[in-house]
Structure I
Amino acid sequence: MFFALCAGLLAAAAPGMARAEPPPPSDKAPVLNADAPPYLTVEGRKDYVRFLQQATPRAFALSQDGSWGWAAALETPEATAARAVEICTGWGGQGCRIYARDLEVVWPGRESGPAPVRDAVLASGPGWSLAADNRFLWQGPSSARGAYLWAHGRAAGGQDSRGGQPQPHVRIFNNAGYDVLRFDRAPATDETDAAAAWMRAALSELRAKGYARIVVGGQSRGAWNALQALDKPGLADAVMAVAPAAHGATGSAAWAWALDDLRQVVKAARSPQARVAVANFVGDEFDPDPDGRAQIFRSLAAPRQVGALLFLDRPQGLEGHGAGADARFTQRYGACLLDFAEGRVSRC
């Protein structure tokens with residue numbers, strides 16, 4: 001989160017910087033309307049769209065003279081709002097105040113009221129749950145463009161990762177109208193093959209609820225489980241596997257059979273309609289053989305295995321196992337992941 005936060009603050013603070021533009025956001029929530037904030041220049045509105053990609057807590061401040069600033073993912077909502085005002089003021093803004101906080105507009109006279117969210121467990125079993133995330137806008141199966149199921153990694157020290165906020169690229173899917181749900185697992189029973197079975201059950205539940213499109217994504221062990229779910233056709237329309245891993249970090253004895261296990265996962269893939277994106281990073285301490293893994297991932301493109309493969313193989317400037325949480329990953333690849341998942345020409 002540190003890299004994402006710093007990159008976000010620097011981009012927000014510099015009105016003249018060039019920025020990549022993501023797809024137009026959904027118009028179903030006032031906070032997503034980049035044309036609504038008063039006083040902003042064209043560049044300010046582009047940066048507001050960038051603000052909408054950030055994790056919560058987040059806050060966007062502006063002033064009547066057209067200055068703006070935003071901050072995201074600080075320790076408290078109060079600290080985040082104060083930092084946004086500070087950035088706006090630092091760029092010469094007079095009387096900077098908060099326009100948007102988290103999922104709603106709070107500007108006096110333009111308040112949007114509570115945003116459409118849902119905080120509920122939709123399905124569960126021993127050791128797992130399928131939970132709607134109230135940090136994301138909610139449409140419901142009949143109105144949503146699709147569902148994005150996010151699977152967290154498994155912490156090496158056995159820490160509980162349930163409730164963790166999905167990586168920032170998921171915001172682009174949510175802003176485009178996807179409901180976001182978490183695939184949470186209890187650390188005491190979160191074994192690789194058991195979690196894969198739970199994920200299949202969670203995806204089946206989403207399919208039964210009638211979502212038009214189902215995307216499953218994850219980081220580390222969550223990404224590995226998402227790839228395992230490809231052995232059953234029809235569960236997912238798209239998979240976003242970010243730094244998939246299941247054999248521990250540098251020095252793990254399990255590295256001896258890590259590539260063989262990955263070959264088995266890829267060989268078992270039988271989802272010819274699914275579109276699969278895989279991201280691998282330089283300097284990943286959970287990657288026992290970068291070149292060997294890259295070759296295996298590319299084999300997913302074999303006939304009858306998956307419908308299409310997008311392989312982001314060690315992209316420049318993104319390093320380490322957690323590089324998918326870097327703001328630069330979202331800025332560079334978030335829009336193209338949405339395009340790819342929906343079958344359009346990729347912008348990657």
Structure II
Amino acid sequence: MHSLNKTYTALPYTLSDFDFELPADLIAQFPAKERSASRLLQVNGENDFCDGVFADIVREFNAGDVLVLNNTKVVPARLQGKKISGGQLEIFVERIQDNNTALCMIRANRAPKPGVEIDIAGHRAMVSGRQGVFFIIELINDDSDWETLMQASGDIPLPPYIQRAPIAEDSQRYQTVYAEKAGAVAAPTAGLHFDNALLAKLADKGVEITYITLHVGAGTFQPVKNEWLDTHQMHFELFEIPDETRRIVNAAKTDGRRVTAVGTTSLRALESAAQDQRIVMAGGDTDLFIRPGYPFEIVDRLITNFHLPKSSLMMLVSALAGYETIRSAYQHAINQRYRFFSYGDAMLLKTIHFRNPL
């Protein structure tokens with residue numbers, strides 16, 4: 001089941017409008033010493049910023065506010081392989097379709113063609129076809145399965161801009177403290193800033209904390225390639241919104257209480273299931289592409305990390321907070337030497353009623 005079809009008039013931005021220069025030394029290669037010790041840039045308007053520490057975010061919540069977290073769990077989806085005929089492969093499992101079949105991304109000097117046999121950690125497999133950017137890989141003549149293979153031989157799939165091998169610390173720090181449902185190949189990184197003590201403080205203040213599940217796919221790192229954004233096709237990601245979360249969020253919308261999403265994954269799940277400012281779906285596959293002009297139905301605020309230039313996530317936050325606001329906020333973050341991307345610092349953004357500056 002796919003998410004609700006969202007039709008809206010996007011504003012006429014192009015890919016180049018979402019580019020920016022980022023000094024390489026601002027790309028975080030390791031997490032902050034403590035989760036809630038990362039920095040927080042609070043964005044109140046185009047040139048209205050407040051620099052702080054993430055632990056201080058408690059003061060930005062009121063009793064009755066709703067906080068929505070993504071409880072997906074990162075699986076050890078990065079595997080090393082080689083073609084039987086020779087040639088090394090790096091394999092990222094995107095989605096397990098059954099015990100023996102998985103959709104994968106492959107990094108190699110030369111992409112394997114359908115029918116090519118490969119060895120993955122001593123297990124024989126075959127590339128049986130393609131599905132968009134993904135390869136269909138089947139385990140053959142083997143009593144193993146993908147889940148067992150990943151647990152035995154896989155690594156945490158750190159993003160490509162973290163230019164180091166995974167270490168023991170990553171298995172814990174590239175995972176939220178509330179991770180529960182296995183299936184993601186990338187962390188919902190805005191949630192990495194929360195520790196149990198901070199969540200307890202929010203609950204004590206009367207904040208309603210609730211959860212969705214969206215399994216982040218490797219496609220989240222795929223760049224937008226076409227200058228004309230109407231041609232871009234988002235990858236599908238599987239999400240689920242429990243009955244209790246639907247009840248809490250819908251009650252908040254009825255009462256006029258704020259809904260804060262933690263991460264673009266939580267936001268996309270909520271908006272994908274929304275109609276007339278209510279959550280009406282329990283889940284499905286979403287390929288919702290949010291860019292300036294999108295009318296937000298559920299989310300009032302977003303906690304998020306800093307995103308890659310020319311990415312669909314840059315377009316999403318520009319839709320939420322305003323294009324010029326995001327441009328100036330990112331420049332402020334660069335000037336103040338915030339740390340960027342998955343292990344970097346965070347922002348708190350507020351939804352605006354978008355006005356077209358073009």
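None of the figures in this text is laboratory data; all of them are computed from the coordinates on show. What you are looking at is a predicted structure, and each value in this text was computed from that prediction instead of being measured. Cβ atoms are built from the backbone, for glycine too; each structure is taken alone.
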Fill in the blank from the handout: Re Kirkwood radius over Cα pairs in Å: value 20.6 computed from one entry in I, II; matching entry is structure I
Practice task
State the single structure among I, II that was used to calculate FRET efficiency 1/(1 + (r/R0)^6) of positions 38 and 238 (r between Cβ atoms, R0 = 35 Å, to 0.05), giving 0.80.
Solution key: II
Handout entry: If relative contact order in percent (Cα under 8 Å, 6 or more apart) is computed and equals 25, the structure in I, II
Key = II
Fill in the blank from the handout: distance in nm of label points 7 Å out along Cα→Cβ at positions 30 and 62 gets 4.2 when computed on, of labels I, II, structure II
Handout entry: Structure with the greatest value (metric FRET efficiency 1/(1 + (r/R0)^6) of positions 150 and 230 (r between Cβ atoms, R0 = 30 Å, to 0.05), set I, II)
Key = I
Problem - Of the structures I, II, the one that -5500 was derived from, the read-out being helix-only ellipticity at 222 nm (-39500 (n - 2.57) for each DSSP H run of 4 or more, over all residues; to 500) - result: II
